[in-house]
Structure P
Amino acid sequence: MMKVLRIDHIAMAVTDLKAAEENFEKRLGAEKMLSVKREDTQYTVSYMKWGESCLTLVQPDKPTCFIQKDIDKKGEGLHHMGIEVENLAEAEAHFIAAGGKVGPKETIPGVRSEFVVAPKNNNGLLLQVIEFFGPYKDVAAPVRYSMLAKDGHLQH
């Protein structure tokens with residue numbers, strides 16, 4: 001049985017990061033924590049504290065970025081939801097037993113392991129399923145992302 005612990009983050013695809021940050025600060029009371037430019041994925045992500053969760057705003061930096069392709073196809077808006085699970089292997093077995101397909105798996109040693117579940121398996125919602133390890137487990141998402149940034153392990 002899969003045990004979901006919490007929503008870790010909700011990721012929004014945006015075309016203007018600064019305007020989106022201002023909007024979510026003004027309208028939703030989110031607080032910007034930090035931004036990270038990812039050359040490998042061709043996007044910039046802004047981490048915003050939103051209660052005990054995080055809102056991440058993802059802006060493509062190049063036309064070839066997969067986020068830009070998603071925006072071109074669907075427009076700005078919800079890109080994916082990250083959920084934290086107690087045991088990633090159990091979560092994977094659960095999704096497969098329920099007829100879903102899990103996507104690429106990634107591990108950052110000592111930090112987390114994850115996989116994605118395609119939107120067609122979840123009524124249109126792309127899920128990033130994550131198990132955190134060590135000091136990054138069992139803390140609120142804003143605390144976790146601040147720790148990861150400080151430790152040099154921040155990857156979205």
Structure Q
Amino acid sequence: MPSVVVDMDVVFEAFIRNVLREHAITNGWSATVLDGNKEGQKDLYNQKPSPQATPDIVVRSSDGQTALIVEIKNVPVKKASTRDAVHQAVTYALSYRAKRVVLVHPRGRIQASGVRYVGDIRDISVYQYRFDLDADDLVGAANDFGQEIALLLSS
């Protein structure tokens with residue numbers, strides 16, 4: 001029998017993106033949830049030549065502005081995202097001129113799920129979301145995630 005290799009980083013990223021897209025559509029958001037590796041990518045720098053900026057999720061408001069950048073890291077955290085993860089997310093936020101960024105991680109065993117404000121870097125607010133993949137009600141956990149992101153977008 002042939003082996004099957006599954007890249008769980010790709011699976012987790014696609015799951016979170018699809019959860020957010022579905023929540024946005026179901027709840028009639030005026031914002032659009034884009035895949036930063038595809039239709040949501042742009043030049044990282046203001047001038048060419050430039051590598052592409054490819055955040056995991058770009059949430060674009062109806063006026064064309066980027067309301068939120070979401071970076072997905074398939075690594076549970078104890079307290080905070082790694083500095084490298086924060087650097088990446090804030091760099092994307094600067095490039096897209098977004099005022100908020102969320103780093104999404106799976107919830108660890110003893111952690112509470114949900115959103116947590118981490119701090120501000122200049123005028124960019126950094127948040128962390130711990131998604132409970134082991135929830136008894138995964139649909140409810142997905143809905144909670146969508147609602148928390150909606151609250152960030154509305155504030």
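Here relative contact order in percent (Cα under 8 Å, 6 or more apart) was calculated and came to 17; which of the structures P, Q was it taken from? The read-out comes from structure Q. Taking distance in nm of label points 7 Å out along Cα→Cβ at positions 21 and 61 as the criterion, the largest value within structures P, Q is that of Q. One of P, Q was used to calculate distance in nm of label points 7 Å out along Cα→Cβ at positions 5 and 125, giving 1.9; which? Going label by label, the one that fits is P. Source structure of the calculated read-out (distance in nm of label points 7 Å out along Cα→Cβ at positions 29 and 133, 3.7) within P, Q: P. From which structure (P, Q) was helix-only ellipticity at 222 nm (-39500 (n - 2.57) for each DSSP H run of 4 or more, over all residues; to 500) calculated, if the value obtained is -8000? So the calculation was done on P.
For mean count of other Cβ atoms within 10 Å over residues 45-52, find whichever of P, Q sits highest and give me its label.
Checked P, Q; max of mean count of other Cβ atoms within 10 Å over residues 45-52 sits with P.
Assign the value 26, 17, 13, calculated as semi-axes √(5λ) of the Cα gyration tensor in Å, for residues 37-108 alone, to the correct structure from P, Q. So the calculation was done on P.
Starting from the value 2.6: which structure in P, Q was distance in nm of label points 7 Å out along Cα→Cβ at positions 117 and 141 calculated from?
It traces back to Q.
Each value in this text was obtained by applying a stated rule to the coordinates, not by laboratory testing. This structure is a prediction, so every number in the text was calculated from the model and none was measured. Cβ atoms are built from the backbone, for glycine too; each structure is taken alone.
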